[in-house]
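A.B. asks: Please find the structures below.
Read-outs throughout are calculated quantities, based only on the coordinates presented, and are distinct from any laboratory measurement. None of these values were measured; they are calculated from a predicted model. Cβ atoms are built from the backbone, for glycine too; each structure is taken alone.
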Structure P
Amino acid sequence: MRVSDHHRLLFVHVQKTGGNTVRAVFNATAPDARNPLGDLPKHAHLGGILKAEPGLADYEVFGFVRNPWSRMVSWWSMIQDAKANAEAGNAGAVERLRTNRFMRLVATSYETFDDFAIRGPGEFPRLRTPQVRYLATPARRADFIGRTEHLATDLPAAFARVGVVIDEIPQANASSARPPYQEFYSDAARQHIADVYAEDITEFGYVF
């Protein structure tokens, strides 16, 4: 999440949707970029942000969503990469797994992606929370919801709404090459994620 009072702009950071890239652009574009007031997590929901700082309800609000099946593979792959790097002696990866409880538990609790996709959402709230719930409250919804799949065009479009031109988009947290996300899924895991994220699938029209 990031705020620019000058541009009257609020970014809500949904996990695994290219948010670190968005933050980098936000920070480079808005010299006054800051976090919302209050002791909020990096991936706070819009409702929590507005409760902590009600004045932001009048700002332009944007965020990004991602195909739920792809998003689950991205989570799994990130943690498997960290686990492999830690086992190879990479000090940064060792420290990341030591300090990040979620990553450490996933790395040690699930032997296969199927296990992660089927059991994980029941065991970790972040893995079962529809993305739309980060970006909407009963009284307020993000003004612009972009797609990670179209980040190169949707991110400039988000900033254009407040009159800011984005010329270049850096890539943060680039993933190593991996097979198409569809290849990770059994039929059971595919259906389970469809059930868990039915709200996002209906809202944004995602298909497997």
Structure Q
Amino acid sequence: MTPGTYPVAEPPFPAADTTPVVDGVVLAAGQSKRFGAQNKLLAPVEGIPLVCHAVAPVCTVLSRVVVVVGNDADAVRDALADYPVECVENPDYADGQATSLACGVEQIRFSADGALFALGDMPAVDAATVELLCEAFAAGVGDPLVAAHNGHRGNPVLFGPQYFDQLATQTGDTGGRPVLQSAPGTTLVETGDRGVRRDVDHPSDLPGNSS
């Protein structure tokens, strides 16, 4: 298979005999350099910080959600005070997203049959997408599983435990992409959710902001 070219699975998926335990990890430690002086995760969207929009759908579906914080750690933690999450601080966040990935893996590696990784700067992902990835994982559709829209790869991504060691040893700012590219079972899950491809890099990317 050509790197970056993956099969696409479309729902509905068959009901599974057992339900794997999937924990959520939201990466919310980055420096948001392209956004400007303000930490984008704290930028208001509909009156609440952007990171809250990213965390809410994961909390809606999954019983355990770990949020990896780093830049402005106390402020991000305070923003999430009303959400049922565990915040873990990544002291090495400036070294790239892979360090946050490793922090998240270490928190859940012994408690979960799978880990769903979401990004703190993606405020438009629907809870139904998180549910769909979990259903596809339980049905054995593939591993890793990547949320997609119209066949295009997005986020979140769900990994089984056989990839935890690899995820914990990645370096740089590419996150889990090298693992996706090398894994034989990587499969895109068609979600119909445009939010899986909508992140926020600049103020103009904020929902409702066209400036």
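A.B. asks: When FRET efficiency 1/(1 + (r/R0)^6) of positions 163 and 179 (r between Cβ atoms, R0 = 41 Å, to 0.05) is calculated for each of the structures P, Q, which structure yields the highest value?
C.D. replies: Details: P: 0.50; Q: 1.00.
Structure Q gives the largest value of FRET efficiency 1/(1 + (r/R0)^6) of positions 163 and 179 (r between Cβ atoms, R0 = 41 Å, to 0.05) among P, Q.
A.B. asks: Now for a separate question. Distance in nm of label points 7 Å out along Cα→Cβ at positions 11 and 99 was computed and gave 3.7; which structure, P, Q, did it come from? Before the final figure, lay out each step's value.
C.D. replies: On the way: P: 2.1; Q: 3.7.
It traces back to Q.
A.B. asks: As an exercise: distance in nm of label points 7 Å out along Cα→Cβ at positions 67 and 187, calculated from one structure in P, Q, equals 2.1. Which structure is it?
C.D. replies: Numbers: P: 2.1; Q: 3.2.
Computing distance in nm of label points 7 Å out along Cα→Cβ at positions 67 and 187 on every structure in P, Q gives 2.1 only for P.
A.B. asks: Once percent of Cα pairs over 23 Å apart is calculated for every structure in P, Q, which label goes with the largest value? It would help to have the intermediate numbers written out before the result.
C.D. replies: Working: P: 49; Q: 41.
That would be structure P.
A.B. asks: Given a value of -13500 for helix-only ellipticity at 222 nm (-39500 (n - 2.57) for each DSSP H run of 4 or more, over all residues; to 500), point me to the structure among P, Q it was derived from.
C.D. replies: Working: P: -13500; Q: -7000.
Considering all the candidates, the number was obtained from P.
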